[in-house]
Structure I
Amino acid sequence: MKRNAVAIGLITLSVFGYAQEAKTDSLNVRTIEDVKLHKAGNPNRAKVFTTKSNLDVMENPQATAIVTHEIIEQQQAQQLSDVIRNVNGMYITSARGGSQDSFGARGYIFGAENIYKNGSRVNSGIFPEVSGMERVEVLKGGAAILYGNVAPGGILNMVTKKPLFNQGGSIALSAGSWDNYKTTLDFYDALSKSSAFRVNGAFEDKGSFRDNVTSQKYYFNPSFLFNISDKTQLIVEGDYLKNYFTPDFGVGTLVLDKNTSRSVINDLIDIRKNPGSDFQYQNTQMATSTVTLNHQINSNWNLNVVGSYQNYTKDFFGNERMQWEFQPNNGSYLWNRNLTRTYNEQNYGSVQANLNGEFSTGKVKHKLLFGADADYLQSDNYTYYFQKQDGSWENSGSIGYGTNGTNGTKLNPPTINLADESTWASGYEPSTAKKNLTRTPTRRVGVYIQDLISVTEKLKVLAGIRWSYLENINPIITNYEFSGPGITSVAYGKSGEKGKSSQNALSPRLGLVYQWNDTFMTFASYTNSFTPNTGTDVNLKALDASIVDQWEIGFKKNLFANTIAFNATAYQIDNSNLAQTAPFNDQGNVNTNTNIKELTGKTRSRGVELDITGNPLANLSIIAGYSYNHMTYLDTPNTLNSFIEGERIVRTPLNTANASVFYTFDRYVKGLKIGATAFYTGSRYGGWNNQKDANGNQKTDRMIPLTDFTQVDFSIAYQYKKFLLQGKLGNAFNVLNYTVHENYSVNPIMPRNVYVTLTYKL
């Protein structure tokens, strides 16, 4: 990790030195769309870089969404989850341990394959810093032709702020409820007529409404832009993000009947109470570097090349999910609290090239995209031995941790009592030592071609195909043992490669667009995608790929002199075999490793999305949307522990809706802005989908019903010269609800809170 941070620093220094030498460069400044500031307006008239092509939004038979930095700033967004509330049809699926927000759309989770930064895949296991974002783009539906093995719900691309040739920036100080403090810095300037730089940085120190939960975050993001010639541009970016915090798994569930697994949300204790160990921690770090080359070959052809490298580490030590089991003999709820330690590291490198051209064959016009990409991922996962109070060592992957650290035995595990807080007391912090390392390498290659064919001025056909290749090398396992007294450990053996598995497939795409006029278009599209599944089964074997068919129809309409976009989409997604986290490991214990998965059967997702966005008045901005989604199992094996046909998939709300209205006064109280934001999440289920017994009947009832809720925020801001003062009342009506990550954690949403920001524009 330290080597990567140093490397980024050296790159930054060398680039800065080059830029200083180039100050006398008198070549013409080339402006690219990527560095222009966009007001919160009609997204149908914007350029969406996530499409990798020259397609206009009105030419693309696919729903898209853009959240600009103006929206992010006026809403005082603190997390990416605050940003995506402006995207119709997206929702939070989990907040596991407080380490990350997981998002979903159209019934599918946006995992590591669906989150991008500046067009390159980025690890989703850390809260990204939103103050450095120029905008967030969401390409809904099928994106496999452009990005390979992505879940069918869509992809999210975070575009960071780029250098500008004029001097400017800002310094901001923020404070909020529960000792929430943050400082951000943004500065940009020209280094010469052909080069510019930008530096973003942030420091955040905050508490929580939850007891004994704190967080510190550091962020540094330098970037440089060089107009090498009037046709060639180079952008070099690097960033470093560190987040040290208390992992928080919430209030847990009440297991009413351990034989049937029937559970409900724990509502017997105050949402502020935290039964976890008081010393638990998680240290997450990520360093990334990106180099982007834009070259205008001629007036009709351009080339874009992006190379990226990232290093991600997570050091976790603490308690996991809370499942309070009812004891009929004494009427108490008990929890077998234990400790788990994991260390994960990922090194990821990728490169992609996209060639775009426009030409004609007779009267037929073409917009052609030809591209290729390749990446390599190495994932390292460590497990640990634990030292007990009596000095002995436990090698089962976790250790019992009851009142004051008592260990107990497997037959008599240590427990704490929900109703007796004295039993929650923490004791000693156990020593740990490495047990084994599981290294999982993955290689991917893709080649794709796409053409928008304008048959007439109104009728257009979008056709394309991708060839994808995935190679999974079965994990290489290195074991460790103790040498002498204490906790010194040495490697004693390596299992070696168990073998390789590789998959390849073709993913076609076909779309029809009819542009009735400049302001109205209708579309229909079909995509077939080969979706390799990451992770392994319980036996550490690579999972087979899923085949996904997706149909989509809709329209895009500009209203009121193109100031408002009104869009609608209907879709159906059929997945041949959905991959989900396995409920149990190979030893029959509850699985806590999200990399261990299983194929659960054929699913179907159907839905409708409606949204309206724009500036009907110069000083009024609106965002509103509604979505309906119904995702169920269509076909599952008629075997023990398989899932129930017709049952709705957990963590997929039937309905979601969003609305945001901001008004800036240009008379009377000039500089005053007021606004409100609302987000509705419909009913859904937490926990796990139910399973069949040996006869094909329902065996358990593991689904946790969650009620619908609406969260409303009110905002006010006042601009005076270069000073901007903002205030926000979050969750104004103090609504109580939860996010549930399968059976791992049950986290209450943040109660009513206040957040204030003072910004000075440089």
Structure II
Amino acid sequence: MSILILRPNECGKAYETAVRVFEKMYDLTTGEKALLSDSDDGESDLVVIGSDAVNDFLMNEMLEGTVGELGIRYGTDDYCVRTYKKGDRNVLILAGGRGRSTIYAVYDYFERHMGCRYFWDGDVIPHSEKIVTEGIDYAESPRFLYRGLRYFAHRGLKRFQAEHWSFEDWKKELDFLMKKRLNFFMLRIGMDDVWQKAFPDEVPYPDGYRIINDEKGYDDRSDFWTLKFRGKLRKKVMDYAHDNDMMSPTDTGTMTHWYSRTPKEFLKSRKPEFLEQADNQYNEFDTGRVFDFRIKKNMDAYMHLTETMATEYDNNNFLFHTIGLGERRIFKEDRKNFCLKKLCYRRIAETLREKYPDSLLMLATWDFTGWWRAEEVREFLSELDPERTILLDYTSDGTDPEQSFVAWDVKNKFPWIFGLFHAYEPESELRGAYDRTDERLKMAADDPACKGMILWPELSHSDPLILEYLSENSWSPLKKSVEEIVSYHCLGRYGAFGERMNKIWQSFLPFLKLSSWGGYTKSSADGESFATESYWNTHSDIFTKPVLFLTVDRYRVQVADYYEKTVDSAKKEIKALKCVIGGLASVVSETDDEFIIRDSVDIARTVSGRFLNYLLAKSFYEFGKEANLADEKEHYLYLMRLLSELLKCGKDFSVYETLLGLSETAPVNPDFERTIKENILNVYCRQYAIELIDNVFLQEGEEVFDWIGEQYDLSLLRRKSEEICEGFMKTPLLSMQKKPEKSLPDIMRLIVREIEKIGEILKAI
């Protein structure tokens, strides 16, 4: 019998999306085309899209008593999937409390009953002769109202950096969020052409591309696409999201932090006064400094930017977000600094409510975690209106409970959102303190004041497991353990290799859990900053930290602490890693499945990266003891070369390929190769990039090991590091391109042998 889709009445675009999604999924699963209609033909099996509030057919069926109540809350993310008989015909109802939840119903139906699975990098769609239209009756309701992700503004490799994505990339990403029943996203990837739209007489569009030669590293925000194109792209992305009934807050308040640079034309024209910092951080470039919000004209400028963003991009008059004076220390006196930060939030809130009286303001808590004391947060919260304000706790998964909701007295009192920070920019490995996170999540799930669960990393798509963890737990917290989530993930993603890959992942999981995001940065009036729990990533700042930030003695202390705690914790787990990597080598020798290749490379690079860290830390542990580190140096450099070979077998780790990919979307600034090299070479943004390993990390490794052994003047190491980086900048990316010399299985087998040898050096195996 043919299938007829009964469309909802003329209503929101999200309902139209639900119809299109069912059409597409039906075609993909069965190979057949479904018919569309506004009315019953009296002959076909029926698929009814939308609740009785939007679908006349279902309305009449319910009024006649043929169909009972759906068991959903209208206007919410609830949805119902139900089948019943109408004569000898089958009827399938896919009804949501609103547009987006109707889309959820469609995707959930195809996952539960047709075996479809959805991942950030593609879907698994099994074939079937027909769809299931009998024996179904359930309703779903989410625990949390806000469920989603933040996207951040760093540059580097396309996979990890949302700023590089095309509209098709964004469409795929937003569709993925819908498939995972997520409803919230935040684009913190720069403000594009909002300055030109807000102040057209003072800030004209540039003639071509903005090239910023005076701000280096992370601070080089030279355009790769023109501002006009980026503005159109952002508008297109936001329209697509809103058409699908998704939520996205508009940034407000002091929006000239970090990535949202103030154009020099505006600075020249308006001459805004800046807040000077007692610790002299962020004072280097005027384009990144915060205006003095106490002066009305400056606050008016910020609010005009807010209004422009809300109108031009976001179609928003309700949901707003601010970070206040994040990471800024204006006064040396703690109390005075605290009072100014409170005043900033008050001014933002008051100004916003004048313009948007029904608005909800989301307060980012990042500043609370490293720059406020718990008692200050509690004092501040006592002043806020819980009807108009909600806390976004970015770091609910952090190590220090004093720097999270646990110590802020929000439970049962003040609305807040449970956030997983998960990773700083360079921490692109697989990771996560899932046991600690589960404990914190239980507290959140039991608290009616907790309104959401959000993932807030500084990079995207680094870790497929955390995405699965988010989607599962933001809807039904702790219904499945992380081990159960892994099993479901593997059996759905890897086809015939599902069982083997699940065994590998389960063996890898205890080791994965040993690393989590790097704790909280503490800041003092003298500008001294340190991490309460050090993070180590060989491809980040491990080489440059002794050069740029820390004294040798302090660095040695931190390394010793890391070595004793982390390597000791890893002793038991790393014994299983030979089987993990060896098992992956066996699987990839039997298949070219893209999911398996990508995930195998991810697992193997995580293991390799950590062993490099362990070995380097062990070497620093011997600093000053006149130890012979020849073996450590040899194995370090060899494993680093194997890591490069490993990444060359993947698709995600070439800066050059990222640069080429940008031109597939729009014409690219011909000078952008310099900028992207500046961006990813920056100490904060280094990742698992092939060109960095081959042309920077290997040379830095040689120099650092020599320095540890000889303990020569630190300034000489600084000069050598600068020379290495200058060489990288002068060398064209094209000339750096090399193919792997060995097959992926062979590379993995060599990694197994190497980590075993390094384990012996660490006295851990």
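Worth pointing out:
- Entry that produces 0.90 once FRET efficiency 1/(1 + (r/R0)^6) of positions 501 and 653 (r between Cβ atoms, R0 = 30 Å, to 0.05) is calculated, selected from I, II: II
- At a computed 15.4 (Kirkwood radius over Cα pairs in Å, for residues 125-204 alone), which of I, II: I
- helix-only ellipticity at 222 nm (-39500 (n - 2.57) for each DSSP H run of 4 or more, over all residues; to 500) from the coordinates reads -1500; which among I, II: I
We did not get these values from a lab; they are worked out from the coordinates using the rules stated. Just so you know, these numbers come straight off a predicted model, no measurement behind them. Cβ atoms are built from the backbone, for glycine too; each structure is taken alone.
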